[in-house]
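Colleague: Dropping the structures in below, format is structure tokens.
Rule-based calculations on the coordinates, nothing more; no lab input. As the structure is a computational prediction, the values presented were derived from the model and not from experiment. Cβ atoms are built from the backbone, for glycine too; each structure is taken alone.
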Structure 1
Amino acid sequence: MLNNITHVRGFTCWGSHMGIKSKRRDLALIFSEVPASAAAVFTLNIVCAEPIKLSREHIKDGTAQAFVVNSGNANACTGIEGWKGAVAMAETAAKELNIPKESVIIASTGIIGEPFPTEKVVKGIRESVKKLSNREIAGSLTANAILTTDTFAKEGFTSFTADGIQINMAGIAKGSGMIHPNMGTMLAFIVSDIAIDPKLLDEALRIAVDKSFNMITVDGDTSTNDMVAVMCNGKAGNEIITEKDANYDLFLSHLEKLCTHLAKLIISDGEGSTKLVEYRTKGAKSESNARQIVRTVSNSNLVKTAIFGSDPNWGRIIAAAGRSGVLFNPEKVDLFIGTDMNKMIPVLRQGQPVADVREKLRKTMISSTIIIVIDLNQGESEAVGWGSDFSYEYVRINAEYTT
């Protein structure tokens, strides 16, 4: 059975090599055969790429019909020529697909500040439109075409039944370094054949992104190009979702599931990463407090380097939580570290260290997947996020990024 975007009714796609990158594919095109409800969230970095500026305008009416993405060049800090290149991407795709240019959402990823190769991109779009396909290989090529320093393509698929009708949803993502989404370089594109009102879709996407992509970090750097976009074309034939009913809740739960899956794939492919770490904060007074602690601890370089070195230096975790800006009573905090939620090792109990814990942690810390739970014991709210370790290889990759 197909398990990528080609298994979603009414969508075709293709991934081409147009020459921005020497060997890897570098242009992706996803097309809906009919106008689709659409939504997107973008980087909050005030230094943002030209395609972000254009796509923010195009998404305002809540509809779209095509995603066009180039990799190898971020088209950020490229001035008027970069803006012209972004416009050319949208206009060329619109002309070749015979749709309004406002129905085209564009994205770019790669090196910042390099002149944008407009002619290559335009030529690649024209060639890709001719090859659009719903064959499984087309989905794989598309997923590969958006990658930069990634070591593998990131795809996901889920399906569910609403009113007796099977709904399909799939997505692709890219990201390995410059990951600290604030809505890393991080892109994700999701398609579904469900029929849903654009305003509800926008709200659902923001909720799902907040619980997934906005809860991951590799290095604390928010990119100029971050984007998560979704199109829902209604080809499943369900009655359009216009209110927050059971079908909306079902859709939202699967959107969150897919976004979380893609987000965790990004973390597992963090530049130079050797470990995936799940951070949980519970017992907080509010969800925002819990999220703030998760994001602070997961982004601590001292925590990340200790995890890379398999060092049971848990004091760094508590210290990071203490500087998160969230007020809590350290004398009530419990801390657990492990690899299985059913077999967590207690490190702190009511702010008091557990005896001989460092020796018990050594075997746990060498694992490729680690779970850290901070229980504030002050409320009922909780949050979860994911991060990578910080290795020698991360430094090497980013020291040599343009050379």
Structure 2
Amino acid sequence: MNQEILSVSELTLQIKNRLETLFPQVKIQGEISNCKRHGSGHIYLTLKDEGAQIPAVIWKTTASRLAATLKDGMKVVAEGRLEVYPPSGRYQLICTSVTEAGQGALQQAFAELLQKLAKAGYFSAERKKSIPALPETIGLITSPTGAVIEDMSNVLERRFPAAKVLLYPVRVQGTGAAEEVASGIAFFNTTKKKQHRPEVIIVARGGGSLEDLQAFNGELVANAIYHSKIPVISAVGHETDLTIADMVADLRAGTPSIAAELAVPDTLELLRNISNLQSRQERLLMAKLEGTERHVYSICSSYAFNRPPLQMQQFHERLDSLVARMSRTITSTYSQRVQHFVSVKQQLGLLDYRKTLERGYVLVRKEGKFITSANKLQPSDGIDLMFHDGIKPAVISS
């Protein structure tokens, strides 16, 4: 019997069809090696164990959604489909998701603790405390470096510069992070110094993988937030991240910047409200004065009071005295409100950074971000020097 003679392409095509049909979706665990990210954004790597290895590809769209940064030696669980690549005659795994090995255990621990705390009432809306409308002092528990502290400082300075911010620096991931966060909450709650006790606490960090956020998914931080007598705003990760700390906190913010906005009022809005209240009070006083004058005029015009001239004269004198006293009261009240408004406006003006620049200071900005340390500048870096009356470009020479 003559066996059909196949071309290399025909045989490869048959193998491709059968293999891809047989393994449309697989999940494997292995160690990463030869991991390379091309300029196109695709990631090429090899998954291996003690007995075998398989090439794998992560296309750009999938790579952009990965929570962890892949590197050689990392143990991962990859999910995807098998594909045969005819030009090289090899098969490879096209990954649709890649997670660090052990993520499943973290998810299980998360679910178990979630159920335990829910039964204990940690997430009950009835126990959550309201956030103060006008806090004088804000306690901030986060890393002292990075974009989070910079973004929150900018928001607080813009919205309500009169508030004092107390930073309790902590590690936000890794060994000891949960202990430091819990210690920060306890410090603000137990300190005997009034100037160190805030009206609201913000616990914040940037986004990350489930493992990165583990400090905020543990019972230690959950207990610290639950027993805090001071209201706690949690801003852990991005809006899509949800930690146990977020659920126990009195208020959850999608991002650290949003947490800063929720913690303080807008100064401009406060000034507008003060102005509206002042105008309203003036209108009420004038209406009351006009009503009183009409009432007095009605009494004075009545027949009973027109008969005795002496009584009429007495009422005129009382009316003049009442009008004078009310005028003084209106003038005094109005002056007090104006002085208070001017005082508040002057205090807010003292906090304007431009006043500092007028004294000879300069702000340094690189690529739209303010530079607070010389270590962040390199030779030939282009910068902007912001004076009180304008901006000048400059270049770092050495």
Structure 3
Amino acid sequence: MIPTSLPGQPHIHYANGQLHVEACPLDALASAHGTPLFVYSKASMLDALAAYQRGFAGRNAQICYAMKANSTLGVLQLFAQAGCGFDIVSGGELARVLAAGGDPAKVIFSGVGKTRQEMREALQAGIGCFNVESEAELDVLNTVALSLQMRAPVSIRVNPNVDPKTHPYISTGLKGNKFGIAHERTLATYQRAASLPGLHVVGIDCHIGSQITEETPYLDAMDRMLDLVAAIEAAGIPIHHIDFGGGLGINYQGDTPPPADALWAKLLAKLDARGFGQRKLMIEPGRSLVGNAGICITEVLFMKPGEQKSFCIVDAAMNDLPRPALYQAFHQIVPLDLHKQAQPGAPVYDVVGPVCESGDWLGHDRPLAVQAGDRLAVLSAGAYCMSMSSNYNSRPRAAEILVDGEQAHLIRARDSMADQLRGERLL
């Protein structure tokens, strides 16, 4: 039974038998803009951000949206206007922040493979901090900064060897991961950074993974981080800010991550107990700000019964929604028409797309009561869907709509064939 208000998402709901985002009926948006179509709720994003803001009330804290989750300009503009900084991982993401009106002084540049050109662009833009992820990167960044007669503000990303208890592809804080400096090498690396004339040590950083639904990994990582801060400062290197990363999960399939404000109440209590309560804090939430704010509307093309498996073939595919193919991820799939909900005993289908790959599926074994021409909504599609989408099979990337109450704003037009061919040349 599908409720009229979807769990954990008050801004996506049924009204008069039709699925709405805020006050906009999705079937009308699909008719106007075509499918596949991504639709986002502005109120949902701001509500998610407000939970972090409540958690940090009265603290010296900067929230930096981890824009790899969704880097569409309209989304970035929304967070910039709400006072957020940005966590970036490429020069292209920096260009998007600037195009959206973001403040470069509130930008943190993460990532294990920054190029010299990206370093130069970030320094010239005046970003707030580089999160350095290897000792080799320290030397290159020092050289680039000196060539510009500048000093690069740096924070070293520490790998605390804490298990985030999430999918191995999105775990980033274990010894076997490619990210950060080993916990045991941290003090020596800070001493090296402090000795380089082109660098200015400003902070310490930690990010242990994504889609984390338990508080224990955060508490464990904080203890290890604060131990390191104490050791680094005892060696005469001041740490001006502590960056605890992001990674808080959302509800995809009955997941129960702690609310952001409740989680940070516990983390701040630990911070206070250890004497670091007045330190400047940085965090980098991504998925938890945008994930549940977005849906993808798709139209049923064919119903294909079979002896071993039955398939519901839709016009959205792995190039639009890569998470199931990449991570075996679960997304709830519901009909736009409440009267098309599946009753007990309804046949089950694999919901699949048109791409020529067996990995092109959006959901396995879903009870459905739809037919060709009906429309479905793939929920919790605001994060790591559009930002990871592609033109595989020469399919156009979907259009995107940002809903604000009764207003629906087109923030990305659907690709045309000319868009796809631009830049290519015949022999």
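Colleague: For FRET efficiency 1/(1 + (r/R0)^6) of positions 229 and 293 (r between Cβ atoms, R0 = 30 Å, to 0.05), which structure out of 1, 2, 3 has the highest calculated value?
Modeller: 1
Colleague: For which of the structures 1, 2, 3 does the calculation of helix-only ellipticity at 222 nm (-39500 (n - 2.57) for each DSSP H run of 4 or more, over all residues; to 500) return -10500?
Modeller: Considering all the candidates, the number was obtained from 1.
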